[in-house]
Structure 1
Amino acid sequence: MKRMGRTNRRYPSINKILVWFDDHLWRMDELTCVRIATHRGWVRVELELNKLYWKCINRDWKLASELD
């Protein structure tokens, strides 16, 4: 890519990190918490939520049935 003039760096960079879990590896604990299965047991993770999430929750939207 450097030789083609598409980048200024000699090495690749990572802009975002996404983690994908199967349905059986995580569960919604509350509206603001997720439990994730690890090799040491379940870990509870608090979510940082934005305004759009709260707008959807306040309009009586519900999570998909796969998440229950």
Structure 2
Amino acid sequence: MLEDLDALASKMNELAGCVRQLRLENRQLRAALGHANSEVESMRQRVETATARLDVLIGRLPPAPGAEN
């Protein structure tokens, strides 16, 4: 019976270690996700800025010869 309790205690310790490791990994993944989301938002803003600049440049182009007005 003591062997069973020792085996159970060992499994519980192993489980506790796995839980600690998963919590650490979860924190790391949440931090990485936050960084990735910030990066995506920054890129989205850069694309919007570039699109606006291109729209201005396209608006300044002269009409193509023979284009209807």
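Computed from the coordinates by the stated procedures, all read-outs in this text should not be read as laboratory data. Keep in mind the model is a prediction, meaning the values are calculated, not measured. Cβ atoms are built from the backbone, for glycine too; each structure is taken alone.
Structure notes:
- Which entry (1, 2) yields the derived value -32500 for helix-only ellipticity at 222 nm (-39500 (n - 2.57) for each DSSP H run of 4 or more, over all residues; to 500): 2
- Entry that produces 15.5 once Kirkwood radius over Cα pairs in Å is calculated, selected from 1, 2: 1
- Taking distance in nm of label points 7 Å out along Cα→Cβ at positions 10 and 26 as the criterion, the highest value among 1, 2 goes to 1.
- Per mean count of other Cβ atoms within 10 Å over residues 18-25, the highest-valued of structures 1, 2: 2
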